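Peer 1: Read through the structures below before going on.
No lab work stands behind these numbers, since they all come straight from the coordinates. The structure displayed is predicted, hence computed values, not measured ones. Cβ atoms are built from the backbone, for glycine too; each structure is taken alone.
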Structure P
Amino acid sequence: MGTPSPLSFAGIDFESARLKNSRGDEPVQIGIAVFSPSSSAPPSLDICWKSYLKPSGAVFSGPGLSDASVLDDAPDFLSLWPKIRQSLHGRILVAHGAGTEKRFLRAFPGHGFGPWIDTLRLSRAVLPSAPSHSLGTLCSTLEIEPHLRQLLPDATWHDALFDAIAALLLLRKLAEISGANLSDIATLSRPAIEKYFRSRRISATSNRTC
C-alpha cells in the first residue's frame with residue numbers, strides 16, 4: 001500500500017439506525033471519498049466508495065434507509081476493516097459533526113486515524129451568524145449542492161457517500177471564504193468558535209425581549 005500525500009483528505013460519513021428493542025444505534029451505511037486539494041477544481045476523487053452494513057439485529061428504518069432488506073446481504077462492519085484502513089490511513093479525516101464517525105470507528109481499537117477536521121465546527125467559526133449549520137443547508141446556501149449532484153446524480157442527503165463528498169466540498173468552500181490554506185491543518189482542525197456562541201447568546205436575548 002502506497003503512502004498517501006500529506007494533503008490527502010478523506011471525507012467519511014456513517015448513516016445509522018436504531019435497533020428494535022434497544023436504545024442504541026448501529027451504523028448501517030458507510031461512505032468514504034478522498035481527494036487531494038492540490039488538484040485543480042473541481043476536485044478529482046481518488047477514492048470513492050460506499051457500502052451498506054449488516055447490523056447485529058433487526059432495525060427500525062433510519063435516515064436514507066427506506067428498505068431495511070438491503071441490509072440482509074450486506075457485509076458486517078468489522079469485515080470491511082482492510083478497505084477502511086486502506087482508505088483512511090495516513091489521511092486527514094473530514095466529517096460534518098465528526099462525533100458520530102469517531103464513535104463508530106472505535107470498533108477498531110487503536111486504529112490511529114486522524115487528524116480530524118469537523119466541518120460543523122469549522123462552519124460555526126467561519127460563518128458564526130448563519131441561520132443553520134446543517135450540512136444540507138450550508139451546501140445549498142453556499143451553492144455547493146449543484147456540483148455535488150453532478151458528482152452523484154442518483155443519490156441525495158443521508159446517503160453516506162453523498163454526505164461524505166459534501167463535507168469535502170464544504171471544507172474547500174469554508175477555507176476559501178476564510179482565506180485559510182488547506183495545508184494549515186492545525187487551524188482547520190481547531191477553529192475558534194467564540195463568535196458563534198456570542199451570536200447565539202445575542203439571538204437568544206433578542207428572542208426573549210420580543
Structure Q
Amino acid sequence: MIRVIIAEDHNLVRQGIRALLERSGSVHVVAEAATGQEAVELTETHQPDVVVMDLSMPRMDGAQAAERILELGLPTEVIILSMHADTTMVQQLLRRGVKGYLLKDAVTEELMLAINSVSRGKMFLSPTISDSVMTLLLSPPDADAERAADLLTPREREVLQLVAEGHTNSSIAEVLSISVKTVEKHRANVMTKLGVKDLASLVREAIRQGLVLLDE
C-alpha cells in the first residue's frame with residue numbers, strides 16, 4: 001500500500017483526489033493539508049511515500065513546500081499538480097528533487113500512474129510537457145537563474161512570492177508571522193541579490209528567472 005499525503009487548498013478538489021486514490025485499492029491517504037506549511041509539518045509527522053502537492057498554496061507555495069519536504073531527508077517523493085505548463089518552473093523543480101509534475105486537466109487519468117512511478121523512484125511528467133522539459137533539462141542551465149535561486153534563502157523566496165502576488169509589507173508580516181521590519185529587511189536583501197532598485201523591476205526579474213509563479 002502506497003502512503004500518500006494530499007496538499008491542496010480547495011476542499012472539494014482535495015476530496016475528489018482522495019476519492020480517486022482510495023478507489024484504486026493500492027493507496028492509503030494518511031493526511032490532508034490545506035497549506036504549504038501544513039504539508040511540511042504533516043510530512044514530517046507521517047513520513048508518507050508520496051506527497052501530492054498543489055503548486056498554488058497559501059502560507060508557503062507548493063514549490064517552497066516541496067523543497068522543504070525534500071530537505072527533511074525522508075523517503076518521501078513529491079508530485080506537483082498545477083494549471084501551468086511552465087517549463088522553466090518544471091525544470092527548476094525537477095533539479096531540486098521533485099519527481100513528478102502533472103497538469104490539473106489530466107490529473108484523473110494520470111495521477112495513479114504518477115504515484116506508482118515516483119513511489120519507485122522514477123520520474124513522471126504529463127505527456128503534454130515532457131518533451132519540452134526534457135529538452136531544457138538536457139541543455140546547459142541558465143547561470144543567472146541558478147545563481148539567483150541559490151542566493152535566496154527559503155524565507156526570502158517566501159517574501160518574494162508574496163510581494164509578486166501584490167501583498168503589502170504588513171500583509172506579508174501577518175501571513176508569515178514575522179515583524180514588518182523583518183519583511184522590509186528580507187525584501188531589501190532580495191532586491192540587492194537580484195540587482196534591482198524598485199518594486200516593479202523586482203517582480204519582473206523574479207518572473208523572468210522563474211523564482212515566482214503567478215496565477216493566470
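Peer 1: Quick one: helix-only ellipticity at 222 nm (-39500 (n - 2.57) for each DSSP H run of 4 or more, over all residues; to 500) came out at -17000 when computed from one of P, Q, so which one is it?
Peer 2: On the way: P: -10500; Q: -17000.
Of the options listed, only Q reproduces it.
Peer 1: One of P, Q was used to calculate relative contact order in percent (Cα under 8 Å, 6 or more apart), giving 15; which? Mind dumping the intermediate values first?
Peer 2: Working: P: 23; Q: 15.
Answer by label: Q.
Peer 1: If you work out mean count of other Cβ atoms within 10 Å over residues 30-37 for P, Q, which one comes out largest?
Peer 2: Numbers: P: 23.5; Q: 19.5.
Top value of mean count of other Cβ atoms within 10 Å over residues 30-37 goes to structure P.
Peer 1: When distance in nm of label points 7 Å out along Cα→Cβ at positions 110 and 182 is calculated, the result is 3.9; to which of the structures P, Q does this value belong? Present the calculation step by step, with values, prior to reporting the outcome.
Peer 2: Details: P: 3.4; Q: 3.9.
For distance in nm of label points 7 Å out along Cα→Cβ at positions 110 and 182, the value 3.9 is produced by structure Q.
Peer 1: Ranked by percent of Cα pairs over 28 Å apart, which of P, Q sits at the highest value?
Peer 2: Working: P: 31; Q: 28.
Checked P, Q; max of percent of Cα pairs over 28 Å apart sits with P.
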